[in-house]
Structure P
Amino acid sequence: MLDNDPFEIEAMTALRRDLHAHPELGFEEERTSALVAHWLEEAGIAVTRGLGKTGVVGTLRVGEGSRAIALRADMDALAMPETSEGLAYKSTRPNTMHACGHDGHTVMLLAAARHLARTKDFSGTVHFVFQPAEEGRGGAKAMLDDGFFERFPVDAVYGLHNMPGLMPDEMAVVTGPQLASSDSWEVVFRGVGTHGAKPHLGRDAITAAAQFLMAIHTIVARRIDPLQPAVVSACALEAGDFKALNVIPDTVRIGGTARAYDAGVRDQLEAEIGQLAHGVAASFGIDADYRFMRRIPPVINHAEATAKALQAARAVVGERRVVTDFPPSTAGDDFAFFGARVPGAYVWLGNGPAVDGALHHNSRYDFNDAAILTGARYWTAVVAAELGA
């Protein structure tokens, strides 16, 4: 390592591109977690493997300080093909790619961990949390179920996500809601199938489902307080058979997502979708089965932790490059499970302009390596703000 490269940016960039070329899905991050553990152990950081199946926690204790914090990065990729052209480190694995920048999140935290292990200019304990399976497979909850907070008690937890539209030397730090709850719902309408030419002899689940689909979007428009953001979307539909277009089927299955920032609104969405499904079914003389699956709570930034994150961001990029009125996203992140237990702050780091419109979860998305240094410096500044000697 050269003195003019204290965060090993050249090596971290190479590692980031290696991770991009070898993406792994949630709970399958065997290669990624092995590399993370190696880079941590090489720096003299104590490593715990296998938390939440493939999660890794690096622990660095310095001085006599009693305060402990956790810095979290996610490691997993998405089940989708990469269509980037001319990218030397394009995914080598079919239908798997880093389309959300978790490869960048991993190396930024690694760079910071190794730097802090060398400098040791704080007093207290830092847990570097490399989480598996953020993309809908429950990695944060799996780590908590494995006893994360019992084994690594902390006073605060911090998260970071890349954001196209902000430049790599810009950050957004905001108190309050950052990401919505992410829940799933499913309705099965059970009618009586019949010949398509004789619909009066059956009970038409198809038409009932159509009415439900038209009405469901009135929940947010007419049932939820207009001052409370919420989303209800139908995203999957199963019914009938295109090889039998003269048959009205017995059942129609519909599934979707529901999002909210407020716990009361989340409860209301669950109740309203079910009430609508059962009401429509009753009007058609059929039955409806309804399930609401709570997945991820909302990410709500704690005021005190956010103040520390803001202090760190301003120290790294300057006050004028920190956005403090950035709008929340209706996407979700299971960082929420950490932030629901202890004060937490989740911030955004610029990824530069959206190249050819490629945003998160796009098959041409790529993390911007120019953000690695900013992210690594931010993590070390959080440690200084929280545990400065």
Structure Q
Amino acid sequence: MLAGKNITVGITGGIAVFKVAQLVSNLASGKARVRVIMTRAAQEFVRPLTFQTLSGHHVYTDLFERPAGGIVQHIELATGSDLIVLAPATANVIGKAANGIADDLISTVVMAATCPVLICPAMNVNMYNNRVVQRNLSILRDLGYHFVDPGVGRLACGTAGRGRLAELDLIMDKINSVLSNNEDLRGLSVMVTAGPTTEPVDPVRYLTNRSSGKMGYAVADAAAKRGARVLLISGPVALNPPPGVEVIYVQTANEMYAAVMESFSMVDAVVMSAAVADYRPKTAAKQKIKKHESSLTIELEKNPDILAELGRKKKQQVLIGFAAETENLEKNAVLKVAGKNLDMLVANDVTLPGAGFGTDTNIAKLVFPGGRIVSLPKMDKLSLANHILDELTVLRKGEENNLKV
């Protein structure tokens, strides 16, 4: 993935600069052509010679430096890159990018960039949580910038919390994910379900689960970026829809069932990542249930099994399901693949750190018919989404070959 790619690494002034030396080394070892830009503050932590040695290329430090041949330096760096990585990205450079400020070499290159930009924030926890910084991060996310969120732990200032530069393997996974985004799904229609469902008990209360919808939204985002026409059917979540994606919002399992079935015949693939409630109250009270007795019994009835119904109805469609387990992960996953006629199941143990509901990462196993299992390491959800879509393209080709036969 890295071989032959032009990657520009913009390094700003933070203690995590020393970690970026290893990142540059890893990129160069992957046969990428790595060019490094350093701010004046970054040079206070590590000298340019270190990065020149690791990258094998001149390190850029001055906006007004004029290389031989009359090349306009910041334009050449911006347009000649397949990816720009800002690591560590300080609150200062994030603020500049979000507000269109270009007053040094790195910010000027970012403003002139036509390639993806990956931002890896690193700063004090209080600074990271500052509302202005969070607003700037939100602006950049909405504009399509890519992120590897900072990790949680002890910070150089002696405090603890979110703010340390993400682990290098997560950054490398994200770099590969961003570089792999092409239009290999162009011409395909993909339906993605995401989030929880809510099943009303009375006008005030409902039954639901802990799903945040982040995984499904990541799949929808990645599929759209790879050229697919995406229909996202979403339960109630606190997420902005990905750009270029059609969204249908639902509340209950029955509403999701109706929306999925209405569009199923018109799509080429379905990724069912929603956490649909298995049961609902048999009768929802018309008025708020008052607290009279010491206990309350609510009779439940089964919701439709959307995934199983799709497995029975599918023809040429690729059908991918999700399973959140707390025990016997592989055994339960293999049974579900066979029982629901799935082409692939994404299974994860939600009791593992970094794999539970609401996290930005996941630890998944891809389970196929016949019992084949591929175990994936912990990665951010967009990286996992692209792994899933990579498998979808393989499965789709298999379906096309079967139709030709």
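Nothing in this text is a laboratory measurement; each read-out follows from the coordinates by a stated rule. Predicted model only: the values in this text are computed from it and were never measured. Cβ atoms are built from the backbone, for glycine too; each structure is taken alone.
Here are the numbers for the structure shown:
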| item | result |
| --- | --- |
| Among P, Q, which structure scores highest (criterion: relative contact order in percent (Cα under 8 Å, 6 or more apart)) | P |
| Answer label among P, Q for the case where mean count of other Cβ atoms within 10 Å over residues 54-61, calculated from the coordinates, equals 23.1 | P |
| Among P, Q, which structure scores highest (criterion: volume of the Cα convex hull per residue in Å³) | Q |
| Origin of the derived value 15.5 (mean count of other Cβ atoms within 10 Å over residues 134-141; candidates P, Q) | Q |
